[in-house]
Every structure is written in structure tokens, then in C-alpha cells.
Structure 1
Amino acid sequence: MMSSSTAGSNPPQKSFGVTSAISHAGPKPRDLELTKRLEEALIPYGVFESEDELQQRMIVLAKLNELVKEWIVEVSIKKNMPENVAKTVGGKIFTFGSFRLGVHTKGADIDTLLVAPRHIDRADFFSSFYDLLKNHPDVRELRAVENAFVPVIKLIFCDIEVDLLFARLASPEIPDNLDLLDENLLKNLDPKCVRSLNGCRVTDEILRQVPNIESFRLTLRAVKLWAKKHGVYSNVLGFLGGVSWAILVARTCQLYPNAAASTLLQKFFLVFSRWEWPNPVLLKNIPTPSENKLGFQIWDPRTNPGDRYHLMPIITPAYPQQNFSFSVSMSTRKIMCDEFFIRLKNTEDVISGKANWDILFTPPNFFHKYKHYIVLSASSNTEEEHLEWIGLVESKVRLLISYLENNEYIKLAHVNPKSYGPLDSEGEKHVTRWFIGLMCEKLENVNINLTYEIQMFENKVHTQAVKIMMLKKEWLQRLSMLEENS
């Protein structure tokens, strides 16, 4: 605890964020006790890894890094680079996401980025490096998603799930001390490389923007667990994903820079229950058009008309700044804002001694919330087909929500992020179901017909599926031609 005399003798505190702090008060003994109880309350939910489990992750990353270095040397030599030079060009694995933030849970995957010098391209990554992984004894369930918005190789390495992105820099060498926050690295890069790099850049910038990293981490662990338990953790379904929740917690830390995690958790719900959306949440100022030297498009409603329609903008702190919550709808925003109000009361009850922290992490019964539900069912013939099919359907659920919102009789459409598999009576059938709760206008003798909205959604999904099948045929034809010419 900081006494007033100690506080007075300290130099002025570093300022964080786009506004001054609301309070610089440090924790009282009661705050520290509540923080200890919060940490204890989180343990049964598996949000903390053991030291042995963490070491296993570090071993996997080290092995993957060595594999990358060996591969880059091999490819460099094949491209007529002298062996002595090839051994010095470098290449490195970086982490981002929850692992880099220090808030990953037991069994979580690791988000990684392979950074390569300019003579190693994306085609090499998805061909020779993919083949190297395919033949590695510690690798299983290898899958390449080459045509995604952010292309990725997914794999399980030594029993740990890894998502691996790729970025080629314009530099001939990749030093071990490379700082990915250097904006000059983005010069002359293709958009896919910029997007891949941005994962690491955003994560590192978030950590730079918080006053106390340990308090930030514990608060974020609690917020993520609450969001998952209460069905508001899903970027693809129109709620918020991990990066957005991290930015909201980081902003709370900036406003209360010396607070303990228990206080920060209560202030988190206080701040965002009162936030006047669509005012953006920013950790640092956005560059002006004259400051945007590299010319990448950044989130700025002053210059980009489309940005003015975002309902709940949460802006990434690294250049080029983007809104990671662009998928939020009127329904999902209302659901989250209602949650902020309810959980503010919960945390106030904990602080006053009327409740314990478990009240935040007890999931509600989704099927008691609404009188009417839509069941969205996706089925396939094989497990492999099903993984791809449910990915497509889930990515389009936001469209169904928007169609339902446009119906004059529907006040709110709430999709449960938790999906359900086949019923016992369905045996081994490959089926996944999502449930959407509906809040309707109270009208006498009105039958709500949703045929039009559902038909529009089905048409969109099937049109996208046809496009994907056509692309697949094209890829197979290209592969066949390559094999014939080799």
C-alpha cells in the first residue's frame, strides 16, 4: 500500500491513454484481499497453466523456431544463395494473441507468426515448409488455409495446437532482435503480410499501453472467463473476440493505473456500462492523414464514410489502426451493454461482501431467457466436410441476425455462441446446431413469418458454398497441371 508521503516523493507518473486517469489511487488492504480471492476463484476454471505445461509450450516454440531456421537455409541454398550467406539470413517465430499477452488458458492453442527475409515467399511457406511439417514425426492434424483473409497453417505439434501465419519482410536478413513495432517494416509489403504482422504488433502495443502488466493480466483473465461463461465471447458471431476484450481491459487500466485487479474488474463494468457508444475506445491517438506516411487505410470516420456506421468501435493501437469489433450488431451490442450493467451490480456486491466472485462466472441458462427460438442446423456426410461446412455456416450467422433485426416485429436476436452436436438418437451423424433466442414485439393476434429472412440466409450460404467448390475445382486443376509439368 502506498502512503501519502511516499506518493508525494515520487516523480510525476507516466501518462497512459488518450485522456488523463480518473484516479491514481493505489490499492487498500481490502482491495488486495479481494484480488487474492479473485485469483483463487479463477483456479478451478483452468485459466492458469502449471509451470510444467508452460515449459512444454516453450519447448514446442523452440523446436518450431529451429525448424524454421533450417528450412530457410535449405530454401535459400536452392535459390542459389551461397551456403555461408544462407546460414546468416535468419528467420524467426514470434507469438501473439493470448499466449503473448500472458493470459492463455490450459490447453489453449498458440498463435504464431513466421517472419522470413524477402527471398522466401508465401508459396514456399505453403509448399516446402508445409511438406516439412507433414513429414515431421511430432506433427499431426496439419491443415493449410491458404485463401483465408489471413492465410494460416494449423497443426498440432507435440500435442499443442499451433496456428502459424507467415510474413515476408522487404529486408534481406531477419535479426534475432527484430522489433516488429517498427512501422518502417511495413514498407513495400503486400496486404496479407501486413495483416499477418498486425497480430504481433497489436499484442505488443497493448502491453506497452498498460501501466501494470500483472494487474492487466489478472483482470483480463477474469473478463475473458466471464465473457465466455455468459455467451458474449465470439468475434465471428458479432460479439467481441480476445483482442477487443484485451483493449477494453487495457483502457480500464489506463484510467485507474495503480488499482488492484479486483478494483479494475469492478471499474471495467462501471466504465463500459456508461460508455456512450459509438464513441470509439482508443488506447492511443490515431494518426492524422498528414501523419499517415505509409498510406495504409486506418479506421477514421472523418475520412472513411463506412467507419461511421460501426456500432461499437474498439480500435487497435498499432498502425494501421483497425476496428476489431466491426461485426457487432444492434442485438449483440444491446446484449453486451445489458451484461455490463448486470455485472457491475455483481462486482459491487462482491466488494461490499454480499457475494463472492463465483457470481460472475456462473453461466445463465440461455433457454430460460426467451419465449421463441430459431434452431440453425448444419449437417454433412463426413467429418472432414463437416469442419469446413460449419466454419462457413458460422461465419454467416451474423447475416441471419441482421436479417432478423430488420423484421419489424423482432426487437432482438440473440445467438448462443455455444453450439450443440447430434442428439443421442442421431447416432454418429455429423451435425451442429446453433440456437437463436428472439425477443418480439408484444402484439395481439400477430403471427410472425420469418420465411423471407431464413430464405435469404440460406441463399447467401449456398451461394458462398458454390463459390468455394468452384475455387476448389480450380485449385485441383492447377495442381494437376503442375504435377504434369514437373
Structure 2
Amino acid sequence: MEPDWSALRNHIRGEVVLPTDAGYEAVHRPAIARFHHLRPQAVVQCAADADVAVSLAFARSAGLPIAVRGGGHSFEGTSSTEGMVLDLSRIDGVSFLDGAANGNGSTDRLVRVGAGARLGAIYDRLAPAAVTIPAGCGPGVGIAGLTLGGGLGVLGRAHGLTCDALRAARVVLADGRIVDCDAELEPELFWALRGGGNGTIGVVTSLVFASLPAPSMTSFHFTWEPEHLPAVLAAWQLWAPAAPDTMAASLVVSTPADPALMPVTSFFGAAHGTEEADVALLEEFVDRVGEPAATQTHQRAPHRETKRLLADLDVHGVPRRADAHAYSRSEFFARPLDGETLETLVALLTSDRRPGEERELDFTPWAGAYNRVAPSATAFPHRSERFLLKQSAAVAADAEADDRVAARDWLDRSWQLTHPAGTGGVYPNFPDPLLDNPARAYFGSNADRLRDAVRAYDPDGVFGFLAGTGATA
């Protein structure tokens, strides 16, 4: 029987958008093109906590699958469904809580952020006060999903994950209760949300963060000729994770869709020491590589401008299709890859390329403040890592089936090559549906405790443990 959507419309402040409505095509698609084909029965644009509670009850009574959408950037489409999408984009306020304690004994101002807020808007709101929060660079990324799965960024090695800066949250539980939590109020719920709450336990509608002073930063982008790729890889994995905490230096190696074009090696990121110290560190890295950079730029700017520069940075050398269907796998590493593995990794990346297929190796440095939090202090357990490697393959939306199979085959072979050297840990915001034991991969020794928290707050399994990570227990 068709759900009575008019009844839902009459009980919420927001809007219910159906496939027959004029605005449906504009709101039903997530940010990730691979899941544009999913057409929910309704997109509920919630305007308040109560809208979420009412919509959850409606979906449960109608037997509809539920997906929660903030920014819609889930790599495995968990912010999409053919049932009901709870769109939180209208719950996007950003405000200061002056006079409130931040839970760390410091004077940093607390900031309340609606779960539908995007990073660009948050940085714009905080910049006039000369503060920020440690988070990513993509302006369209939603704050809630980023935080609940961890949250890395250019300030992370100095100040920790986004979830480490979380001080409180408001959650709508499956039974409709609206619950506030922090380190003292519903502490187990709060613990679970910090790195383990991305769709596993309830719908977060607002978050409170401890802000920090927004530093001036030196953004940078260096490239090397393809023949120097092995030297760059070898130098990066030794240097970047051991650099001062103020340095966040990523490395992306990509192959364009045209097999005639050579791989592009991009060393980029930002640092927030003195400009002189930052430049000296960059020169040190070039010396470690032992080969001159083909191109190099660096620029000193305020934090907000640096975020814009990095968001607009072209690390691939050639334009990439916005509608490409991408697949990815990732893993943490506690030690460098050996020379033979690096050599084979490069050979795999550059061989048997097909027209229209893009490949990418994305290295993110860890250590620093990421590792100064105890593994059990939050649900996020990956606190002794050296770097994170995400491997991706992308094909055109209209690619032939054999081209998709070939892309996935390269991805799986490349991941299997590096996997023996990895820790087995996977960043929850880079979900992987092929994992044998996703709970252990995402949450490590915290998996059992997180399961217990989920049973306590979602006893009927409405959200489904690991639903937000694209996997099942």
C-alpha cells in the first residue's frame, strides 16, 4: 500500500519531495555519481529535530528503508536508498556558545553546528572570529558524516580528528527520542558517535565542537616527472609521517583516462609553522627525493583562504569527469612499504591501461595528534598508524561492463599487493563492501563495545549496525 505522504507533510515543518514533484530531480541525487540511479520514494527535507523523529516513525510504520543524508558523499551510497531519504541540509546553522565550558579546560570557544552544514559554510562563519575546527577541505562535504566517521584534514596531525574536537551532540534515536549527549550525559552514546556513529546508532542533528585559533598556513603543490615516481614514493612514506605535526603533506599519483598520457605525481598540502620553517621543510623533502621537482608552488595565506586554495587545487593534471563512477579500497599502514612492493605497485598502476579508465593512489600522512589519543578513548581505534592509502579506479558512467570489470580487477590486484603490509584497519569514511570482517577493520578492538552501544540505543536494529559504513556485521 502506498504510504500516506500527505499525512507526513501535515506533521512536519520541512518538505516531503516525491518523484512526481517538480523539485525531485534536483534533490534526490547524492554527490557521488555512481548512485544517481537510486530513486527514493521520498526525500524528506527536515527543518527541525522533531521532523526527523516524525519521519522515522512514519518510515518504520510504512516499512520503508531509511538513509540519512548530510552532504551525500558516502563512497558506497549509504546516503541513498529507494525508500526514504532524510535530508538534513536545512538543519545547517552555525553558532557560538559563549561562556560554555569546552570540556578540555581551555578557553577555546564552543561552536554548535547543524548536521546539514557543509564545510565551506562552516569555515566562512568561523573565519571572522579567527577560529576554526580540524576538518577537511571539500566545501560541499557534510560535517556530520565526516565527524561521525573520524574526520581528517590539514590541521589533523597537530589537533587530531574532527571527532576528537567533538564535545556534544544531539541524536534522534530510532524510537523517536531526542537525546543530548556528551562526556557526562549519555557517555556511551557520545563515545560511540566519535568515530563509530556514521549511521550505526541514530540520526545526529547537531554537533558541538571545541574551536581552535585559525592559523596562517603555507599551502604547496609540487610535481615530478613520471620517471621519478619510485623515488618520490620511497621518500614520502619515510618523511611525511615523521615531519613536524604542523606539516600535512599528501601524495596523489594518478593516471588520466587517456592511456597516452603519463601518470601525474602530486605532492601537496599545507603547513602552519612559520613561513620560513614551512619552506625549509619542503626543501628538505625535495632533497630526500633526490630529484628536482618539475613544478613547485607555495603560498602563505590565512586559514580560510588556504582551504579554498586546496579545494580548488588540480592534483591530476588533466580534467576529470564529474559523472565518473568511482570505486575505492583503503587501508592503514604502520610501516613503510618495501622497495619491491613499491616497484610492483608502480608497474601495476601504469600497465594495461584502458581508454576511459582513471586510477589513483592517494597517500595521507598519519601520526602526530591522530596517534596521541588512546585507541579506546573514542570509537575510532586507528591511533598507531603511519599513513593511510586509498586506491581508486573510475570509469565513465556509460562504460561497458568489461571496462568496469577491468577497473575493479586492477583495484583489487593493487589492494591485494599492499594488503600484507597493512594493519588491516580501514578508515570508516572510506567504506569497503569487500571486507571479510568490516566491524574489525573499521573499529578494531572497539567493535564489541560499539555493538553493545548500538544494542542499547537501537535495540530493534532500525539503522543496522555498520549501515553507515556500507557493510554488514
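Each of 1, 2 could give helix-only ellipticity at 222 nm (-39500 (n - 2.57) for each DSSP H run of 4 or more, over all residues; to 500), but the derived value -14000 comes from 1.
Work out Rg/Rh (Cα atoms, Kirkwood Rh), for residues 216-287 alone for each of structures 1, 2, then name the structure with the largest result.
Top value of Rg/Rh (Cα atoms, Kirkwood Rh), for residues 216-287 alone, among 1, 2, belongs to structure 2.
Out of 1, 2, which structure matches 72, 70, 50 when Cα extents along the principal axes in Å is calculated? It would help to have the intermediate numbers written out before the result.
Details: 1: 72, 70, 50; 2: 66, 56, 41.
This figure was derived from 1.
Values in this text are rule-based calculations from the coordinates and carry no lab data. Since the structure is predicted, the reported quantities are computational estimates derived from the model, not experimental observations.
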